[in-house]
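Please treat every number below as a calculation from the coordinates, not as lab data. Keep in mind the model is a prediction, meaning the values are calculated, not measured. Cβ atoms are built from the backbone, for glycine too; each structure is taken alone.
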Structure I
C-alpha cells in the first residue's frame, strides 16, 4: 500500500471511532431526558455516566 491509502484508511477509522463515541454520549443524554419524569434517580445516574466519560473515567460495574 502506498502512503495515500494508509492515510485514507486511518482517516476513515478515526471518523468511525469519533462517531461511535459521540453517538454513545448523545444517547446517554437522550435516555436521561426520556426517563427524567419516571425515574429521576436513573436519569441522574445516566448524566453522571456521561460526565465520567467526558472526564475519561471508565465505568466500573462493581461499584
Structure II
C-alpha cells in the first residue's frame, strides 16, 4: 500500500471520528441544560477531532500535488 493510500485511509478514519464527535456534541446540545457540565469536555474532543482531520486532509492534498 502506498503512502498516498495509507493517508487516504487515515483521512477516512478521521472523518468517521469527527462525525461521531459532532453527533455527541449535537446530542449534548439537545439535552441541555441537563448535562451542561460536559460541554467543555465534549467540545474539546470535537475540536481535536476536526483539527486532526483538517491536518490530515491538508497532508493528503499536499501528497497528491507532489505526484
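One of I, II was used to compute helix-only ellipticity at 222 nm (-39500 (n - 2.57) for each DSSP H run of 4 or more, over all residues; to 500), and the answer was -27500. Which one was it?
Details: I: -27500; II: -30000.
Matching structure: I.
Quick check for you: by relative contact order in percent (Cα under 8 Å, 6 or more apart), which of I, II is greatest?
Numbers: I: 22; II: 50.
Largest value of relative contact order in percent (Cα under 8 Å, 6 or more apart): II.
Consider the structures I, II: one of them gives 0.9 for distance in nm of label points 7 Å out along Cα→Cβ at positions 18 and 50 as calculated from the coordinates. Say which.
Details: I: 2.1; II: 0.9.
Matching structure: II.
If Cα Rg over 2.2 N^0.38 Å is calculated from each of I, II, which structure is the one that comes out at 1.41?
Details: I: 1.58; II: 1.41.
Structure of origin is II.
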